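Next up, some structures in C-alpha cells.
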Structure P
Amino acid sequence: MNIVMTVNGQPRAVDLEARVSLLDALREHLGLPGSKKGCDQGTCGACTVWVDGRRVLSCLTLAAACDGHEVATIEGLASDGDLHPMQRAFIEHDAFQCGYCTPGQIMSAVKLLEEGNASSDEDIAEFMSGNICRCAAYPNIRAAIRQVRDEARERDDATV
C-alpha cells in the first residue's frame, strides 16, 4: 500500500506492506535511524515518536495508521542546526550512558513538559516510566528535564 505522511515537516510517500510498523518504515524505508528498536514489544520506549503531536511507541504503531498524519522523530527535533533545549540539557547533565534509549527519552521528555506533567521528580518518574534506561541514568535524565522546565518557567515569568 502507498502511504503518505508528513515526517519532520516534509511530505513522504512510501510503498509498504500493510503489516509494517511505523518504526520499521522510518528506519528501513525512510532512512531515519534515530528511533531505536529496543524490545519491539512496546515496553522500553526507545522507539518513541510523535504522531499528530502525541507520544506513540512506533514499534506498536502500524505505518498504515499514519497515512495522512504528521510524524515527528528525533531527527526533526533540532531546528536550523540548533539543538532543542532538551537535547542540550541531556548533554549538559550527561543524561545518557550508552545512548540507545536517548532518542525515545528526549521525545518523551519534551512532550512530558508540554503536557504539564513535570511538577515534581515523582511526576517526572511516573510520566517517563514508559521509557527504560538500562544504564540507569534516571537521576541525570530527571535533572535535564528539570532544567528545561525551569528555563521555560523563567522565560514565561520574564514575559509577564
Structure Q
Amino acid sequence: MRIAENSGYQFGLLRQVIAVNEEQFGRVANKITRFAGGRLEGKTIAVWGLTFKARTDDLRDSPAINIINRLLEVGATVRAYDPAVLDGRDPRLEGVEVVTDPYEAVTGADVLAVLTEWPEFAEMDLAKVADLIGTKAVVDGRNLLDGPALKALGFAYDGIGRS
C-alpha cells in the first residue's frame, strides 16, 4: 500500500483485501469472546500458533498477533504456544505468556484458539486437552482440529465456516 501511495496510485483492490482481512480477525476475536461467556476480562485464552504461517518463525504481519492484541485490549490473559517461538522476548509478544508446551498453554484455560496451522496441532491428544483445559471450548481459526472428535469429548467447537 505504501509503495502505491508513494507513487500516487490508489490501489482500491488492495485496500478492500486489507479491510476484509481485518474484519476476519475481528470475527475470530468475537468467537473467542462468545466462547468465553461474552467478556474476556479475567479470562485465560490458550493460543496454539503465533507465527505468520506454519513451518516458519516469522511473526511479521501474523494474523495470530493481530487477534491476540484484540484479546489483550479487552482484558484477556493470553498463554500461547508455537513450535518456532521459544520465548516471549519479541516486542510483538508483549503481554503474552509464551510457554514451551502446547498442553501447558491449555491448562486451566477458558478457551483454546488455534491461530496457526502447525500440522502437529492436528495430532494433539484431545482427551488430554479435555482433562487439562478449564472450559471445554475451542475456536479453530484454521479448521485444523477434528471438530466431531472434540464435540464427542464435550467441547463447544467453532471453526471458520463451520461449527
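If Cα extents along the principal axes in Å computes to 48, 36, 25, which of P, Q did it come from?
P
Assign the value 27.1, calculated as mean count of other Cβ atoms within 10 Å over residues 44-51, to the correct structure from P, Q.
Source structure: Q.
Given a computed value of 3.7 for distance in nm of label points 7 Å out along Cα→Cβ at positions 100 and 116, which structure among P, Q does it belong to?
The read-out was computed on structure P.
Work out the source of 2.5 here, i.e. which of P, Q gives that when distance in nm of label points 7 Å out along Cα→Cβ at positions 92 and 132 is computed.
Answer for the origin of the read-out: Q.
Only the coordinates and a few stated rules stand behind these numbers; no lab work does. It should be emphasised that the depicted structure is a prediction, and the values quoted were computed from it without experimental measurement. Cβ atoms are built from the backbone, for glycine too; each structure is taken alone.
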